[in-house]
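Below: a set of structures, written as structure tokens.
Since every read-out is calculated from the coordinates, none of them should be taken as a lab result. What you are looking at is a predicted structure, and each value in this text was computed from that prediction instead of being measured. Cβ atoms are built from the backbone, for glycine too; each structure is taken alone.
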Structure I
């Protein structure tokens, strides 16, 4: 595989695993549903994240019908309680498709079968050609029982379809667990490729700046996220929602805190629960008054068993559905409410708040609220969904002390709406590419070159540009590669940091190592600055360290280099602990369990030698360069300084000034995930001084803002650098010009000094 083929392979994509030809979809489906089903059939394993009421039920039934005809093996649909019976009825009525309800494998028929998630363990995955997860948000919890069971159980199933209302735009873990179930990419791999963890709260991951567009583009290769038909290029006219009226009722529960003159809003979970318990009678009375005044269907949501019990005893004719009820009672009651034979029910969102189509009802009452926006949103959307003909009235009943709950729910709702808009905005063009086959070119690679007195800088891919360099033309190379910290510096596939996993990084890196062996003069050296890479439980599955320096060493030796030297550069563990919040460096871990404590992470300068004899010895006839004062290099003035040599030869450099770097802020872009980390000038100077002569060529394939070149020019060497990122390239050129100016000023000073003498 050549380099161009590797870059093409590096594009994260999902290959079709289903049908290759256009399929005739049932004419009953809407115009936006047909291409979605066709696309899902071609993909084979995919997700339809369509908002409530956009017809996921008939889309999944039509998908299952075609898979069944193609594979000639049974299909299984897994759905929440009561949803299965509604799916059977709707599929028969709308599409004429027969679906068999099953409790065990023995009940399965050759066609389409459906069961509840609670019974999934009764089936044999190998007996089915395809699986549909209705309300696939059940995969949301990474450690959840059903996610683990479903993912392992259907690992090898050829056809998979996940159907759910649009996932929370900021809940990336839910997208990760879906991708893993669909065999697209493991959750760990997704985090490594597109996300960054800032330390502190280990559960919080966010999109890396340069990964944002790439992430949404990748998502569109296996999922369609649709809030309305126009998101994928179709008309919204038939899918305009009626008005949603949220009516807040505040009841007076009296002063229940004797130690305070006034009742203040409850703060925190425990105080909120206490306030809710103390206001239960007043809230239930208000809910009962509203329910009894409505001569139509009413859906009452509660959160506490006591609330449900009191409502049942207060509202005439209401049907109560509790977690302790039999499955038959739950199904019959929910389906009876859905078809209008039961007019009023009271239950909890976790029992009936997901999956059911309850457009028959436009009056909803919440006896109280908890802090879960998802629970509130899903419960409202059972009635307020596409297909609802009337305005929906949602009554929310709270006590005065529960105002903070309502504030949190409103804030989360505003954030969700804003994030949803942004998500659709990012994905719209990509989804249209998938559905309508509208393609756009995004290859923006262009090489540039700049020259100065003794230096050349390329704004290019180092692997492409190094090929034009002559063999045996470089005297000394020093650089710091991307630390396999992905999507940090750019969104280009040519960026080695943009690798979907650790192994791919080294495949990419090896293209460079081979060229370094070619351009380096025989017997001369290459120094690589690197460090061990921390492994995190959320991303890697466990806490530990990756031997990045060791893997670099093995790669260079594999490609013909000789392992020459290794210097350890000490860093302050307290600074590392403060910056990274690493568990192994936290002082509290000593008290909790010191078996997890570890040492801080030093940097390493690993040096390799090309085989063969060095033709031009590196001599120090005028003495070593030493650092004094503010770290400016000064000649020692003696032929051989034993004290300086001891510091250079010491395997541990504990005198490196970590802050002695070039200014970097001017090169940083808005989407840069981390500040630029230039290699310390002390380290560069020591490498150049030890392993090169004046007027020789120093090379850096990852020049960044030009630190290696800046120091090389100041020390009388020539420099060749390559940098992929344009903003860094421009800053590098400025820094190299500054080095020229400094050299000219020094030369002028020496000439004036000689004239005075």
Structure II
């Protein structure tokens, strides 16, 4: 052994390949194999020396590089005091190849654990400490591999897609810190170590031996080593809090023919390996998926698709809350945001969404072409209305968030054309909530209601109250509705909402009658809201007014109004009557207060979460007592102001900015959280064998996750399951006949163990 000393007594130790250094067991050393690519090697070694503890030896294993620049660089280090590390160097007498060169490094480093770092890698702060922690996380661990930008199944931020460069605004140290901060330290298990940066336990080397020289000069040696470890019961883990930049320009320049030859050898020795890697790389559940998602989120903004396919021409409260939320999220500039919109996107919704440059609008037609990449999260800000909508969700994003507004349609059969339609809607609701990674409710009451139906549990639900500081009133000029009779505009109570039965419009008529007959109030009642196809109070209203022609003359129904017309009505109303029996949130009182008008509501359902009891004037559902309380406010400006002030005070906490922050937190949480058990069940095909179409349990055809989710829906939907299963049986029988020349034993629903 020779030593080249520097000015302060430290030096570079020069040893022969395989010469023992006498290192202690349970210690760790770093080896950097080198062959050419000098500039990359310099970056690698400098990063290793800068970020590695001083007591860790660093071995440079030179595989007979033609260019002497690397050795000169090491000599220059000997003449400086830049790094206090123990630097060791050996050079092969002739090019031995990666496997043999690293084997000599294993021998030289004696009893120590070994970290192999490719010379085209750059490490970050605390890389070795975290890598070692992962390697020592279990006594079964043979290797631990770092995440990287260019590392097959461990690539981030784009999973399974190596990228040569980092985002322009980030350097290696920054990315390494961000990944460490965002990591859940799940230590996912993988089928093989990945060679860019891998920690190898000495105990594993002593158990299964070093790299097999059948893979000389390189390609596949770490796979073979890893598979031998697995055969002995050891495991390989990911250090999911370590990021190493891999420039992807390895110093070993092999040939495609050699790589193909070694891949064939791997396939011969380990026939299950490649299928396992494909499965692991495609699997969207489990620790690896979560770890990669968390690391990717640390490196780049989350990508989010908001499913806005319900944003049609008619403006409803559901549309308003969805568009306001999307705009508020866009203003935060924390996620890459796109909105899937219908081809008949409403003018108002388009105008609002196009105000924010950060929002990308994608048409349903583009989505139907199959050219849309999946985002990290897909968020549906309302209930789903049909099975095709649910089947499309996995194609939009990897994790699914749904905002469930209320359960009125789930529980009320009158809102559906038939019992079968109602049953379908209930099944769709249960399925969508079961598949969601997180179910968001706008109020505590709505969440409790869903729990009472056993639809969700508290672990995967969140309450995100709406904002009420809408941007819309600031954008629209008030305009009088053409359908409003001129006499009505002098004095009227406004009742806003679709004419669904739960909006309780008959009670509003009863209130008008009581106010006129008992309190001498001579105003009008104006209904403003779309008319639904079913589940309405239209018949009951007509029956009530038919026998009261004088009262009918004081009732105006302007039906659906646009936002400018609604603002005019709010500005000119004496007050807003809101007798709804059920609300998932209840925006109307806040809209009224925004225009300085009192709202008369009952203190129940979601309004109990947001408004004080004393501000509620309606007594459910006593007409006389309610009319007396309403009249007291209409006749006393001070009382009216008190009611407005109560709602205004409650408004202060309900901002869209806060709602956006809460929703961004939901997105970040679901990306890093365990996948839904139901989603995993579908993916594994444990309940319905659609993860793979199996022939007697022997021949399998793997299917992508989005396909087997769709097939699961087809196989469970009452309208499609029978013809779908018949189709599968027919296809199976035909294929079997073509292959075997005879008909198979009929398929049954029995498990494979019970089959013939």
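Brief remarks on what is shown
- Mean count of other Cβ atoms within 10 Å over residues 107-114 - highest-scoring structure of I, II: II
- Each of I, II could give FRET efficiency 1/(1 + (r/R0)^6) of positions 43 and 331 (r between Cβ atoms, R0 = 30 Å, to 0.05), but the derived value 0.40 comes from I.
- Between structures I, II, the calculation of distance in nm of label points 7 Å out along Cα→Cβ at positions 395 and 507 yields its largest number for I.
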